[in-house]
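Each structure below is given as structure tokens.
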Structure 1
Amino acid sequence: MIDWIIFYDDGSSFTNEDGLPESAPKDGVQIIGTRDIGVGVRWRQNTDHYCWQDGTWIGHSKEVLHHYKRRCLERNIEPLILNGYELPDNEYYKIVNQATNDPRLVKTAVHPLEDAPE
């Protein structure tokens, strides 16, 4: 069962079925979809970094990344950080379309803390 999908700037994707979080390519992340019991999939997008935190992917800005790293060190956990990459709108929206139409995770509602992919 797919629990998360990472969509990259080159149109590729990586899921938990492809490997462990630490095996995911680190650069060029555009959108991460994580399985959510209430809404089907929760979209994580438009942040500088995506971090593996407490069993899921969380988006962090570069300004607060040090908090994530410190928390990991306090818990004796190696920080796992993927890097976002901004694209021109036309390229970004192709990936948004790819993500929102991917049958591996199906959106059933909008999570109250997220925006639908643009």
Structure 2
Amino acid sequence: MPSNNELKASIKTEAEAKGVDVPVTEGKNNAELADILKGLKLSVPSTDADKEAADKEAADKEAAKKRPPFYIAENKSVTSRKGTLNEGDEIKAEYLGGGKQSLDAHIKAGNVLKG
């Protein structure tokens, strides 16, 4: 069985090759270090596509936090007193001719989402 120092070096090398953060190895015994190395070897290498997907997911979550109470759904648009509102635009009952009733109808139809 390799020594702890050999395992730590292998973990560092494997993590760098996979493009992931080097796991904490201090205070781990030989069996724990072997498990960490095994897990790294079984993991799929990180790619630029993985990083882009993670960045997009983070951006989507951030955008979701900043959404207005009611907004236009994806790939939809609504004609209103303020003009044509496109996906992501805020919409209020006063923007519509029928007021709250029209807003509720757009929500039911899937044109408007609640934030």
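Computed from the coordinates by the stated procedures, all read-outs in this text should not be read as laboratory data. Being a predicted model, the structure only gives us computed values, none of them experimental. Cβ atoms are built from the backbone, for glycine too; each structure is taken alone.
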Note to self: As an exercise: distance in nm of label points 7 Å out along Cα→Cβ at positions 25 and 105, calculated from one structure in 1, 2, equals 6.7. Which structure is it?
What the structure shows: 2
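From which structure (1, 2) was Kirkwood radius over Cα pairs in Å calculated, if the value obtained is 18.3?
2
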Item checked: Per relative contact order in percent (Cα under 8 Å, 6 or more apart), the highest-valued of structures 1, 2 -> 1
Notebook entry, point to check: Which one of 1, 2 has helix-only ellipticity at 222 nm (-39500 (n - 2.57) for each DSSP H run of 4 or more, over all residues; to 500), as calculated from the coordinates, equal to -15500?
Noted result: 2
